[in-house]
Structure 1
Amino acid sequence: MVLIVELWSTSVVWAADNVEFGDDYEPTVLITGSNRGIGFEFTRQYAERGWNVIATARSPEKAEALNVLAREHGNIVIEQLDVTDFEQIDALAAKYTNTPIDLLLHNAGISGGAKMQMFTKMDYDVFARVLAVNTIAPLKISEAFYPHVRASRDKKMVTISSTEGLIGHVKRPSLYFLRSSKAAVNMVMVNLALQLKRMGISVAMVNPGPTDTDLMAGLPKKMLRPVPDSVTDMIHNIDQLSLDTSGAFINDDGTTIPW
């Protein structure tokens, strides 16, 4: 059966495994954590490229800059989503049933704060929260939305990861929670890449590099890249992603990172 799907003002004809896309097809990206930093910049850049953007945030009513951006771009829709709330995830997936999503972009992430993950002073409730946001949520969201990705033209799932999750990168003890969550989500995504390749879905992790975001607060500005530059590079790398490179961890310069 072929379904006609109305997304914004764009008509898309698709079937689960035999997809037809016209020349006027406008791709769609769903971005978690769109209210600030890297997620906000992804939202801006994809909207300016002409993509339909489903921009999610835990508290959209407080996301002033995101709401202003959405008023400026008719192709941005803001949705409430706490990535740790499985009922919200399932409800959002149901809301967009039969909507092809070309790129599922797992951007939402937290560090947990350095003071909360100091040896002998660990706050394990914070550790659980970091794992819930950084590791468990991307898996649950991928599971909920993989039919939408499978029905799209581009068929991509991408996670914003970090070199802090690289086992061979670690030279001194620090950030137990963040490092563990990123190493774990890398393994989750490698498993997904193997699981979903037969469905034509490409999965990857991308590294933004040292970027001027809240997570890097306190570091000298000269060490950090502007957010727009980092996002532009990541979008370029996402554009290059294919089934041949599915499962890779891609650095900001386009090279593959062994982890």
Structure 2
Amino acid sequence: MASQKMKIAKYALLVFCLVACALSAPAQSSSTAGEDPAVKANEQKARTLLDLTIKALGGQAWLSIQNSYVEGRTSGFYQGKPTGAIMDFFTYRALPDQERTEMTKKHDVVQIYTENSCWEATYKGKKPLPKDLCDDYLRRRDHSVDMAIRVWLKDPGTILLYDGQSLAERHLADQVTLISSSNDSITLQLDAETHLPLSRTFQWRDPVYKDKNEEREEYDDYHPIQGIPTAFSITRFHNGDMTNQRFIYKAAYSVNLPPNMFDADATAAKIKK
């Protein structure tokens, strides 16, 4: 909560500087009025770091990715303690908003996400995933590193803030926050040496209790796959408590996907009892 308050304070200060500059310099041309040098320097620093991150991730090769495949093992945690639930997973993604995750070595339980729909397919057919699970997935997707750089960064209404340096898992990191025109935000910690993402954090307000929740993902153990640095360790936290850890042991990009890969009905029809 303290870090979020600091971000809000910084944002308020930036807005104040812009307004003060505009009021104190009415004779300036429209192209320069309201442009505080400190604000512009801060924004440019954030943009430069994100450009370096794009380059570190593979540059145009990363930007050109259309789909991907990863397989690994996932384990659950409750209040930071292991639940004992460990499962193999096999995930196919097609940017920007299609994903298919096959669970168990038999591949007989499949979760499919398309746009804003979330389905589970088994030999019994398809059924909607519980709303809380669907909402959790959609929030994470819409606040992912991919969305931050591929979508938010391109939006002229997005405000960029350089928050200075901090430590992330014993790595010195540059911290950058992107604030959308709807006042939503994503904070990225970028390795100060390699510029690769070390973490992604965002907050959301509970629709029932109205309190804010913080979701954080940490990325580690990068391996080059087809020239694309890929994090083989991904750890999720909810309000500071570890909730999930994933270890990837195989990945590929630009794979051949069948046309019905994200069709829940077709998938369920192929699963045998």
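Read-outs throughout are calculated quantities, based only on the coordinates presented, and are distinct from any laboratory measurement. Model, not experiment: these values are computed from the prediction. Cβ atoms are built from the backbone, for glycine too; each structure is taken alone.
Quick one: helix-only ellipticity at 222 nm (-39500 (n - 2.57) for each DSSP H run of 4 or more, over all residues; to 500) came out at -8500 when computed from one of 1, 2, so which one is it? Kindly include the intermediate steps, with their values, before the conclusion.
Details: 1: -10500; 2: -8500.
Going through each structure in turn, the value belongs to 2.
Using the calculated result -0.69 for log10 I(q)/I(0) by the Debye sum over Cα atoms at q = 0.12 Å⁻¹, pick out the matching structure from 1, 2.
Details: 1: -0.69; 2: -0.83.
Answer for the origin of the read-out: 1.
For distance in nm of label points 7 Å out along Cα→Cβ at positions 96 and 112, which structure out of 1, 2 has the highest calculated value?
Values: 1: 2.9; 2: 2.2.
Largest value of distance in nm of label points 7 Å out along Cα→Cβ at positions 96 and 112: 1.
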